[in-house]
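Read-outs throughout are calculated quantities, based only on the coordinates presented, and are distinct from any laboratory measurement. These numbers were taken from a predicted model, which means no experiment stands behind them. Cβ atoms are built from the backbone, for glycine too; each structure is taken alone.
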Structure I
Amino acid sequence: MKIKLITPDPFNAEAWTDVLRVEPAFDVTPIVCALRDVKVIFNGSRPDLVLVETATPQDFEALEALANAHPEIDYVLVGNELSPEFLLRAMRAGVREVLPSPAAPEAVLAALRRQLRKRAPATVLPATHHAEVLALVSCKGGSGATFIAANLAHLLAAGGQRQVALIDMNLQFGDAALFVSSQTPVSNVADVARNINRLDADLLRSSMTEVAPGLWVLAAPDDPAQATDVTPQHVRQIVELAREMFDFVIIDVGRSLSSVTLQALDLADRVYAVLQLTLPFIRDGKRLRNVFRSLDYPAHKIQWIVNRYQKGSQFTIDDLKKTLAINQVITLPNHYEAVAASVNQGVPVERIAPNSTIARSLRELAENIAPPPLGQARTGWLSGLFHGAPQ
């Protein structure tokens, strides 16, 4: 891949060029100059990608003009302006990724390697392939459903041995990407919806962010107003295409029920309803159960997760089963320190506290959904995770 590197900083030019040249697929040509002052960018053959550091509004205007003139080229931007308005403007200009300034050479290398992978034709699996779609819905705000969805997706990806999509359908206030990565997505569900007539595997893949090997996130919009750009038909097209491209599709549905989120629930093979053992959660869980029944969902489609479970609570698992008229409940333990560290750092709990009770329970849940890939051993205490016989 031919790369043109443009920066006014000689130190960055040297450091970035040195680190990029460790990748055999990269052919790097540095230009030490502000983009607005560059007279000749393409001297001979055109690059596949332009990495540019912007410092002024004039630099960004020059980038917009360049991208409009050469839309066939990919652009990665390093800058200190990361407001939602700026990121949206960058995306519309054709920028594939934005890195905060100052950018470490290793971060630049990782970003360009992601672009290299995206330039490879996206793979659509054989027609016989049917990925399992799992939707997580919160019975009440603050249940921890997003934490579970993001960490479950990370575990199912198994370090790149599987391909997993995490789709954030909490369209107004979704932040699933932040639970597993500090990367800033440059595209989201609403952007895909606005380009639905061009939707194919390449467009969907390029709209997603690979936050870990095998784990691709399609983020929710930054602007809550953009939620209205997404319709149930958009959701169907996105999810059905993702089924063909990935081994698992995890959907974070959020709390609100609408025609859009109900479409996501309809498409799911399994729905995990997340609640806690307190009266408000149990009451809303009963309401949600009634919704599922009105939608004629079979009992085996719905799984109930009690998050932050502690023995000795005022309400017991048996109380919950009786109230909801269900036979099986999944419990995830309360481990505040590990979860808080994971959420605050944007790192999966499996990486930050692998021996914690919550990490072990999430591993067991993932293993119940899909056996570990060859070479990975089961954790071996599944009996403690599930309460009751299968429905």
Structure II
Amino acid sequence: FFDKHGVDNYLLHGCKAKTDEHVHIGYDEKEGGICWSHNPTMPPFTCKVEEPLKGTKLGGFKSFIEYKIHTQISGNRVVGRRYKQFDWLHEQLVNKFRFICIPPLPEKQIAGRFEQEFVEERRRQLEIWLNRICRHPVLCASFPVQHFVTCELTDGNNKEWKAGKRRSEKDELREAVWLHCVTFTNSNLSDADITSYIDAFVQQQPSLESQIKNLTQGLVKYLERHTEIYERDIQRISELFAKFQKVLQMDTTTLGNKELSDSTLKVSTAYNSIADLYKTKGSEGIRDFDERIQEYIGLLACFPLILSIQRSASEFIRNIQQRGPSTVSDYNGVIHRSQVLNHVVLAEINFFQKEKVQDLNLYMKTLMHEQIQFYEQITSELHDAAVTFH
């Protein structure tokens, strides 16, 4: 019924594979209840994606951008990665961790991909993406991520990289089989309680995704007005005051006219500076905020499949319970494995919700402070012009 991801086979038969990979789900009220436990040997970490550098191969026939990656866990080691290696990592994570939100990579651009502005934007977006992965308690400790951030790779030394790449690609613990690695701490929550928490998120998710999309669309239009309308209109005001000042200069005899002329020039200069602020400072903070919350559109887009699989599994289990234990050979095992799936889904929901609150608090606070500084600079420009009038 939903065997594309192997869930039915997992529920009915479990998995005989032996593994050294272990993921635990605990219970902590401070973490929202059911939550991912941190791997004791590899807790979440941060990383930097730096120094994009254009490289060539095949005698200059093929060009690419390589980024330097530095993490907390690698000491002074810096590894170089191209976009195609980021793409490889994304593919491995999506295939292995079907029940964890893997945000999409920034899209690959062909035309203009070596232009400085695009390269910097791509570097920033890749850093955001990689930090999202490395902050996740499960993903950060996974072999594909550890291999990606620590294995050195050069044209002359790629043996270790290729060996790790093959190991990841041949990993059998993926899709529903990965659930075999998961254990959970029993809590006071019943199966019905867990299902109700999941169902509550099912009701929230579409609206949250829709409103974030609306917000980003509004911000994009607002940014366009900043540079295409506001900046141009304010520059026009500056030019009009400058022309007005030239006319005032023609009167060389009236007392106080020179001071009036000089002050009018200050007004023109102030509006010109304000136009520049709209182009730079006014746009930067909003653009950064928009980029950050757009990441959440990608995260939220992961949930429909996860929730659909969980819903199908729940219906399957209800049917078995209605028919009675004798209908399957390992009834208790089937029930336990369905509980594992529900714990995984709720742990991911709770992790997402916790990150959402932390992130949006930081993003909006940062945006407000940047906007305050922006408008204070505008006020300062106008004030400097105003004090010159008598």
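From which structure (I, II) was FRET efficiency 1/(1 + (r/R0)^6) of positions 255 and 279 (r between Cβ atoms, R0 = 41 Å, to 0.05) calculated, if the value obtained is 1.00? Source structure for this number: I.
When Cα Rg over 2.2 N^0.38 Å, for residues 79-302 alone is calculated for each of structures I, II, structure II gives the greatest result. If you line up I, II by FRET efficiency 1/(1 + (r/R0)^6) of positions 167 and 239 (r between Cβ atoms, R0 = 35 Å, to 0.05), the top spot, with the largest value, goes to I.
One of I, II was used to calculate helix-only ellipticity at 222 nm (-39500 (n - 2.57) for each DSSP H run of 4 or more, over all residues; to 500), giving -20500; which?
Label of the originating structure: II.
Quick check on the output: 24 is relative contact order in percent (Cα under 8 Å, 6 or more apart), derived from one of I, II. Which one produced it?
Among I, II, the structure yielding 24 for relative contact order in percent (Cα under 8 Å, 6 or more apart) is II.
When mean count of other Cβ atoms within 10 Å over residues 15-22 is computed across structures I, II, the figure 17.0 traces back to I. I have 0.55 for FRET efficiency 1/(1 + (r/R0)^6) of positions 207 and 223 (r between Cβ atoms, R0 = 25 Å, to 0.05), calculated from one of the structures I, II. Which structure is it? Answer for the origin of the read-out: II. Taking 20, 15, 14 as the value of semi-axes √(5λ) of the Cα gyration tensor in Å, for residues 7-94 alone derived from one of the structures shown (I, II), identify that structure. Among I, II, the structure yielding 20, 15, 14 for semi-axes √(5λ) of the Cα gyration tensor in Å, for residues 7-94 alone is I. When Rg/Rh (Cα atoms, Kirkwood Rh) is calculated for each of structures I, II, structure II comes out greatest.
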